[in-house]
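None of the figures in this text is laboratory data; all of them are computed from the coordinates on show. Not measured: the values here are computed from a predicted model. Cβ atoms are built from the backbone, for glycine too; each structure is taken alone.
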Structure 1
Amino acid sequence: MRYLFLIGRNAELSLAELFSYFEKNAIGLLEYKLEKNILLVDINKDIDVDKTLKELGGVIAAGKVLFFGEISEIVKKLDKEVIYFGSENKFKFSLLNLTNEESDDYDLVLDKIKQNLKREKLKAMFKYIRRGVKMQNDEIAEGSPSEIYGLDEVYFLIKDKQFGFGFLKSYDTKEVSQRYEETL
């Protein structure tokens, strides 16, 4: 199973926390690739992303890679598969481009997402995620937490050996603040 994690400003600490979580929960890490704050992992079993996020402090967002393959395969799946699992009929979404490429692939996938949501009779409004997150090494990485938290659905397109598509979940910032207050 492949998952994508957008990790926090301190990459070393976030990785240590995540790998410790995997070990503690008997989740076998088969392979991983880290680029800036984008961590793509291949693990031996499915995880509950919501539960995982509640237990981690160094992760901005996480999600399962739903489809992997050539861009034509991704587009075909977007034509057939349901990609919105929320309950609201009207919502805001984004597509995070994590491919490190400027190409027509992003636009093609975005158009297919819009067609898919329209076919499902959903009133979805697209918003770009324009800002990044400043890492501790002063590098600007993908995915502003405040912009991600403000959206109902954040899809991603990533390229490793092949393209991958999925959606991210982020933790509830109010819940995290409440947990913090309870520890004081």
Structure 2
Amino acid sequence: MLSGLEISRISKAITLHFTGKYDAVKYNFKTNIGLAAYEKSKTKWHFEKLARKGWTTAEVIDYFVGNALVDKTFVISCEEENLTAYQTAIEQLPYRMKQDMSKLLTEYGSLEAAVWTGLPKEMLGNRVSLVTGTGLFWQFGGTSKAVSPNIIRWPSLEDKINRLMPIMCMKLDYAYYQQIIGKAIVDHFTE
């Protein structure tokens, strides 16, 4: 079971990851919050409350990532429904990636147009979720810059994708998702 101090360190790491120049994955979600600073913190009670839930490290990370994705990085504004929404999005990712890839290919015709033009457009229009779009970018090159020069027009979207990708991909099997996308592409062009 994680302590309130450990949870506060994870929270700070994710906040810095999504708002600053800190790589939470590289530093294993560690920050230098000391016990004295934690004890004086006005948000200590919130971390203690989260510690009593008995969540694993992965669940705590998902909780704060889910909240960061809806721009709730201040610990008191975080809500459990954002954890549920993020975990559901990850669970539905294989289905969503296949469906959205098929839809993009139908609408934009070629694989190049679907990924380079269609995906950023559809994400901005909220027709493809941030989690699904990030998963697709991950499959087509590792970062949004490697895949779509068009996304540079929308730096806030590019930033969210590039910050979410390393955290999301810690728990996903690349080869499995490659098969899903490959099947969607083959199915589309053999219909």
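Could you figure out which one of 1, 2 the value 1.12 for Cα Rg over 2.2 N^0.38 Å was computed from?
Values: 1: 1.02; 2: 1.12.
Going through each structure in turn, the value belongs to 2.
When helix-only ellipticity at 222 nm (-39500 (n - 2.57) for each DSSP H run of 4 or more, over all residues; to 500) is calculated, the result is -19500; to which of the structures 1, 2 does this value belong? Each step should come with its number before you reach the end.
On the way: 1: -10000; 2: -19500.
Clearly, the read-out refers to 2.
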> Of structures 1, 2, which gives 26 when relative contact order in percent (Cα under 8 Å, 6 or more apart) is computed from the coordinates?
Replying inline: 1
> If you work out FRET efficiency 1/(1 + (r/R0)^6) of positions 1 and 97 (r between Cβ atoms, R0 = 25 Å, to 0.05) for 1, 2, which one comes out largest?
Replying inline: 1
> If distance in nm of label points 7 Å out along Cα→Cβ at positions 89 and 121 is computed to be 2.3, which of 1, 2 is the source?
Replying inline: 2
